[in-house]
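No lab work stands behind these numbers, since they all come straight from the coordinates. Quick caveat: nothing in here was measured; it's all calculated off a predicted structure.
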Structure I
Amino acid sequence: MTKSKLEIMLREAGAIALDRDFFLFGSQSLRAVCPRYPKEFPKTLEADLYPRHHPQAWSQLRQKMGRGSPFHRKHGVFLDCVDPGLATFPDGWTERLIPFRTPRTGGVTAWCLNPNDLFASKLAAWREKDQVFLAGMLRLKLAKPKLVMERIAELPISPTRRDELNGLIAELVEKMHAKKRKRRKSK
């Protein structure tokens, strides 16, 4: 999804939901900290949005802007209305939200996850597409392993699961360092 398509989506979602503030979850939340979305990240056609003040509008948003909707057919991207209660976020994530708003969003603001919160949440999900994304975030220094470990400690999960996630980030960091060492040797 391009920045311009996200801007159009926010503007139209704001008009439908009668809301000027949305939570933006998932990979697109990096728009708040990346002027240009890294090309190496997996491509996505959806933005995970949720109206911040009018959650009752989610069904209307899904109908008018979701997968297979007129908006999707016209713009080639769609809105996925994701309830914040369905994802795993570290305690305090709402205090660390970062605003994304441009003149093209029509006064609508997307409140994006802090990159370290995003990393911890995607680490907890651990889907194949998330693994590629997380490796890219580390490589581009969009997340800091030490801060991510602090965020893992703040996740509402069991101590066993917390240990698993700390092991996963350690594995990702080691793979990144191994690739760097390999590149240096080949030069």
Structure II
Amino acid sequence: MKSIAPTLAAFALTFAALTGTTPAQTVSDAKPVKVVMETSKGTIEIELDAAKAPITVANFVKYVRKGFYDGVIFHRVIPDFMIQGGGFTPDMQQKETDGNIENEAKNGLKNVKGSLAMARTPNPHSASAQFFINLKDNSFLDYPGQDGWGYCVFGKVTKGMEAVDAIAAVATTTKAGHRDVPAEPVTIKSAKIAE
């Protein structure tokens, strides 16, 4: 019978590369990551749960560190549901992203009011850069959801829900074939890791 040790070692190294941890660290060692997002409607402070969503947090942090979110908009606003951003410029051009990530919706985190989750297509493992903030408890988005997967929660708003509510209150229209787009762009001026 072949040993599975080489396979496990390769998995540990791959996991370490994805999460930015060393093989000696465990997921429970991962510290929360704080992100400060300056928007045209105010400041939103977010705490990312690196312990429960290591792949998703590493992915989001990578985009933050390279300034990907600076200048993009919240392009989908549905009152009493969620606000979505992270992928479009104010002229509704979709930004090119890196590869898709694995859906970590089985992590036990729930789509409650103020939680941050990854947006995706009907393909469960299609999330890349777009995210949404839940405006209320949306349990139907939790694992297993309506498609056996649900939507991965990876953080929560810790300060600035008044800015989130201000975004949720804007007038929306249809632009470039997309519905629920703010009539006046709501911009993410910057997103930075709070060191």
Subject >> Among I, II, which structure scores highest (criterion: mean projected area of the Cα convex hull in nm²) >> reply: II
Subject >> relative contact order in percent (Cα under 8 Å, 6 or more apart) - structure with the largest value, from I, II >> reply: II
Subject >> Computed -5500 for helix-only ellipticity at 222 nm (-39500 (n - 2.57) for each DSSP H run of 4 or more, over all residues; to 500) - originating structure among I, II >> reply: II
